[in-house]
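Colleague: Presented below are the structures under discussion, each in the form of structure tokens.
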Structure I
Amino acid sequence: MSNLKITRTLQNYFFVLYVLAALGARKRTVKLSTKFLAEKLNLSQQTLSRYLINLEHIGWIRRIATREGSFIHITNLGDQQLRRVRAALNSIFEEKSSPILIEGIVFSGLGEGAYYVTRGPYRRQFIEKLGFDPYPGTLNLKLTSEYDIQMRRELEVRSGIEIHGFSDADRTYGPVKCFPARINGEEKGAVILALRTHYSSSVIEVIAPKCLRDVLGLRDGDRVRVEVSLEE
């Protein structure tokens, strides 16, 4: 089941986001009057104006206020809140979540994957929770289409399989979540999402019990299909 954290902020602003999304503000900038929005939400104009100011302040919307109305667009951060609620509702109404397909282009990373994957506390959890001992390295895929980037963002709001962070004498290692996956319809592996990463939402990292570059004959620039399981 999707782990939806009901924060006070989400409680206060979800239905404002919902109405804005229903009016098209996810995909484009829309021009709306506070009077119209207040009526839609059964709020006073004063309360609605305060909500919009706060939503802009926390980064869930972009807004330009004019005398004729407000120009509003939901940001990626705001969209993520909507997706979290949708994922939670899907886990309630759907008996089984369908896997999602993500395609990306192979590229060479900075070599940090091998370092992190081989850290003892991470590795032991991978073996226990994923059922395989990962090859010391990650397959890095650059996502080139908006669809694939949106699918990657879908993973960000799912619970996944949690790999706990830890600390040693030198530093702290953050938590990671994983999603079982099949690569090019052949090889077993998992997509990993680190809470702290230098990569953007246009990149996914894949681990597997084998070196995927070798077993699948991959080189930089090759296109790879990843079928990601959402079952938790």
Structure II
Amino acid sequence: MNILLIDDCFEISELVKTSLAHHRVTAVDRIDSAKNTLEQSHFDLLLIDVNLPDGDGFDLLSYLEDDDYYKNVPKIILTSKDQVSYKVHGLEHGADDYITKPFHPLELKARVNLQLEKAHSSEQVIQNSFLKFDLDKQICMIKEKDNWKDLNLTPLELKILLTLVKDSGKIKSRNDLKNHIWGKDKVNIEAKGIDTHIAHIRKKLGHHSNSIVSVYGSGYYFEPNKKTVLAA
């Protein structure tokens, strides 16, 4: 798993890397560096110190709550502040766990692995009234009467539909979808190519095709309760 550590203490960074040697740990020492790094790569878990040279780790938690991807990524506060008020504040503002320094490497490893397992297991099956995503098998099924039928989506179609479903009701521009799927550095990908993939997905959705709503000049959003078009 990819883990990002935001901490300005070199000794702590080295201890974390040693404790989590079975994962890939990237370390930065400032909030602005963290934001830049988060834009360039996807991480599976974040370890965040509170007192940083250019700000407060709690502010970074609030910042990530508005990010479509990182709002769902486990975040652990790793700090010397052991007051109950700080712990409550962190947990109420997006942290999934709170570990105080000094810490034992085995405890850090166990608590990090627990958060990763919880995040992984909770996302293996995503389902609404007529769609079911099995992320372990990388397939999407549609409900027809009492049976589930594989939509036979391509990997890209699966990612696009899953992105829309996860943020149902929220408009996603073509660039939003492109950046989420291919990354912001893939500038050679034409955003308008998304339209072709959307058309293919709608065709496979059949009488549920209207659940993907087009917003002129803005993009697309998913509305599972949208009135469907019945086949003739």
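Colleague: I have 0.60 for FRET efficiency 1/(1 + (r/R0)^6) of positions 86 and 222 (r between Cβ atoms, R0 = 35 Å, to 0.05), calculated from one of the structures I, II. Which structure is it?
Modeller: I
Colleague: For relative contact order in percent (Cα under 8 Å, 6 or more apart), find whichever of I, II sits highest and give me its label.
Modeller: Structure I comes out on top.
Colleague: Looking at structures I, II, which one was mean projected area of the Cα convex hull in nm², for residues 78-205 alone calculated from, given that it came out as 11.4?
Modeller: On the way: I: 8.7; II: 11.4.
It was calculated from structure II.
Only the coordinates and a few stated rules stand behind these numbers; no lab work does. All values reported here derive from a predicted model rather than from experimental measurement. Cβ atoms are built from the backbone, for glycine too; each structure is taken alone.
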